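So, here's a batch of structures to check.
Computed from the coordinates by the stated procedures, all read-outs in this text should not be read as laboratory data. Predicted model, so just to flag it, every value in this text is computed and none were measured.
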Structure I
């Protein structure tokens, strides 16, 4: 049986960061990865450019049943620390809206950097390696954990679970990390798909299908949370950054509101009536919104007045129409689920872990990092920063 100081299950963002950090401390580290290559999600992130962090990382940008848990790791390995690593490797970067940092060339640059860090630290990586069982060895000193795989047996003093969540099963995602947590007595909070498009089954489905491919700047809200940004109509519902952000806070059965004119105040319509009494409302709105969308809105909200000039619309009607456009009530049937979700909400209960080390409070030597843990970031590089920060935290102590 091959013995290592640390075995890390999962060669994703968190696992690779943890491995390099631990290896630089002189630990003998093995990563076991079931896929045929490491870093699959890194390679597709950010549309292939890897939105690897955000300049505006703040604990408030993360969702957890234990909201203070993420603070320690984020503070001890911040976005600036990761940026310094990227710059040290000479990777060209670019900033996009709202502080998002991307590779200028390819997400492969970040993966190559992480693999180079691991290689320099003497980390071994076994790919296409399926784990068949994990057992705790209470009587063998440093050999706390015994792993059986298709490529032989391994033992380790510390075991780090960096398996990710349930999102994007096509890339090999699954519930193995949760199974390990349950095996060793840790609590799992309910999971659901996050950063995922909405789908509809009511009359809006037909509307969105007719508008598929059209995007606009809008504000989406639910349960006291509102996100502004691009919204994309799809054949099944709504996508785009604002919709993905909102999905983290939406619960089944909730209605959402869409403001299609977030930069225009409610009195705009009445001012247009005074300034352009002979104009049709659809023509004025077409200066701010896609024409096909305006046609759909007209059918929904002011069809009886469609061919009346503004002078012929009572002020009360204009107020009502303005309210419909700023609080368009929509009720999703659900989301597109884990198939297209960027992250998994919920997971290993952080109250079971040390916020300083990521180690289980009930099973010494067992650590959980990254997406498998109940910490989920907003869209824009926050989830990868959590992977770097939590991986680094564990890597300092394994």
Structure II
């Protein structure tokens, strides 16, 4: 532990139930689509209440994922903007925060004469698609995508969410512990029926009346390390960057990304451009980190045979520092900032991401407040077998501009 007297590390394991997405799966609109390692909207509520944020404030989430923070801010009538490098994330967030007329959506749905899953006859040349989907399933999905593209706006977006869920469900992918594994996919003859059932569940979540103006909430494609000053100024940041656990979201969400947004060539390019939390991403920076971080990373490097870990960990903290610098330009003085992060362990050496992030925040001119430890997580089976059990903290790092 490297804590200084400038901030306290506080046990807040009472928040542990909110550190998983379980509640999202049971909550209207939030449940449409969520990341497997996200936290609950209830954790967002705790921060909003603790900081006393109101409709006078404006929140930024530079890693908006599936839009949990932006949607919850909308529910609380607090303006918010989400940024993400994944088009999937931005689309899902925009769809969740959009105002709909439920009556109009239902009317548009009733006017759809038929929902067709016509198998496309076009040649499929993308090898990545053919690895992830059986060819007959892929032709069903692409045919359904073409059908949806001709539907009215609003209904089209909701239907696309359902299509993306079918892409995962009917792929050869199974997500296990943040890693894609291969499975035997379902027979595609049930795809259309499942799609309609999922769409009906989504429509049932819509409120009866539209209650707000969408101009207060937005989601945009962007990079946390290079935020545009056109975004304006914010009084709070609530976010969760990818953890340095080698999980690659461009792989985890490859079925959705390839069906909905890009081909495999663009996906490979994007993989290298994401924040360096996995070994295939590459930072554009080559600078010295604070000595306490550099020496710790070198210790990890000395204990592992995998020489990809050193550049990944260095890149991770370099990218987080660049993110903190980029954020600083958009924050009012006194703005509160919360990062939800998880510590990592490599070759038996714990990497205290929470405390190292606080070191970087102070270096970038922020004032440390405290670290909330919200739960403890186990290690991988391989780590525990070789090096024994050592619980890793999942924390909320809180500081201010």
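If helix-only ellipticity at 222 nm (-39500 (n - 2.57) for each DSSP H run of 4 or more, over all residues; to 500) comes out at -12000 when worked out from the coordinates, which of I, II was used? Source structure: II. For which of I, II does percent of Cα pairs over 14 Å apart, for residues 132-171 alone, calculated from the coordinates, equal 44? Clearly, the read-out refers to II.
Please state which of the structures I, II yields 25 when relative contact order in percent (Cα under 8 Å, 6 or more apart) is computed from it. Here the read-out was taken from I.
Structures compared: I, II; top value of Cα Rg over 2.2 N^0.38 Å, i.e. the largest, recorded for I.
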